[in-house]
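Have a look at these structures, which come just after this line.
What follows is calculated from the coordinates using simple rules that are stated; it is not laboratory data. From a predicted model like this one, the values you see are computed outputs, not experimental measurements. Cβ atoms are built from the backbone, for glycine too; each structure is taken alone.
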Structure P
Amino acid sequence: MIENLFKIPEHVAIIMDGNGRWAKMRGLDRVYGHREGVKTVERTIKFAKKVGIKYITLFAFSTENWQRPIEEVNAIMQLLVEYIHEKLPFLKENDIKLLFMGRKEGLWDSVLEAMKKAEDETKNCSSLIVIIGLNYSGKAEIVDAVNKILKSNVEKIDEESFRNYLYLPEIPDPDLLIRTSGEKRISNFILWQLAYTELYFTDVLWPDFDEEEFLKALYDYQSRDRRFGRV
């Protein structure tokens, strides 16, 4: 029950894995799994806002995902554009800000236009901030940060100043990372920011991830003793 939650993470990151396997288990095309996954995104965002989470980061498309069949890549991009345009009124009505992180090179013009529209129209929203990792790679983010530093002619960099060169330096590091589908790896996702993040893995495939499963992750999180290197 939600009433039993007493320690809510400020920032939850999610690797949304298992759409293709979910569809294959049902004899359906992988694209159908991605469509069901989009429905899960919506209910996950609603639940995050309901319990008081302030930031939620969703890994939607990695730089490695370009290696998938072109039909699947095209379907994912089209789904993203459709979702943004369809759900933008909902986001604004519920005071939800939408941000994107990742490299823009290679993305469709229609995707870039939808991203800009969403960020512009939700920039004053603040009750929940949703970050979408799109064409994203943790290694690429660090490399891009280093290249920015080289161009800036800064004489000295420490950990705090380094984060100023990341894609979204103003966003706090995740308290909790959830990965669905049973895989137990972080797959090149926000590598710098995950240094002290609590990790939670579930066998549930992303389209089946519901409020009950989210609660299980939150209950597990509130049982952790986060010492950050201290005794």
Structure Q
Amino acid sequence: MGYQRVLLKLSGEALMGEQGYGIDPAIVQAIASDVAACVADGTQLAIVVGGGNIFRGLKGSAAGMDRATADYVGMLATVMNAITLQDGLERAGVPTRVQSAISMQEVAEPYIRRKAIRHMEKGRVVIFAAGTGNPFFTTDTTAALRAAEIGADVVFKATKVDGVYDKDPAKHPDARRYESLSFLEVLSSELEVMDGAAIALCKDNAIPIVVFDLFGPGNIGRAVAGEPIGTRIHPA
């Protein structure tokens, strides 16, 4: 395989598929099948999942909620997604552990860096839930932070589009997809790949990011194998 230890970032919206809300079991099982194939080939894999299919802190804040309170509700939504994803992975034969940045020992382990690494070394997938445990930080930043902490070789951001474009391809038929970008190009062009804190963390720790289409069959395996897929963001 192309990479030994990877972090996969899944948006909450990806889990709802074509539904307007919640979790599509078929999407969960498709992700689980792809992840199972990667783990079977020896890849150590961790996942950070968002919560936007259930609740998004920024939208709650815009509707009048206190921002910190809204973010905590969003963190709890990521735990719901993580536990659902854990169930799908284990039904696909992949031993999985959920580690939460907010203590809830009845349903998840606390986040402990060395324990997470040990789980991966034993062939278990680790799902990091509840963001960083702090408001005002996105799950993109969580993904970058956890990737640095566990020594991941790469961050894979699985999305609904097949890479990074110079403008929204859904609105502009002439949008151009980038095959590769430097971190500085992403920051200077203000491309909406991940938030600025996440990009800066990956840049400072020389962790490349690969943005690709989650819904192409076998795309997770192709990305992990190092095939040219989506857009690769790298140190200059």
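Here is how the numbers come out for the structure above:
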item	result
Ranking P, Q by FRET efficiency 1/(1 + (r/R0)^6) of positions 62 and 206 (r between Cβ atoms, R0 = 25 Å, to 0.05), the structure that comes out highest	P
Given 17.2 for mean count of other Cβ atoms within 10 Å over residues 78-85, calculated: source structure among P, Q	P
Which entry (P, Q) yields the derived value 23 for relative contact order in percent (Cα under 8 Å, 6 or more apart)	Q
Which of P, Q leads on mean count of other Cβ atoms within 10 Å over residues 150-157, largest value	Q
Entry that produces 13.9 once mean projected area of the Cα convex hull in nm² is calculated, selected from P, Q	P
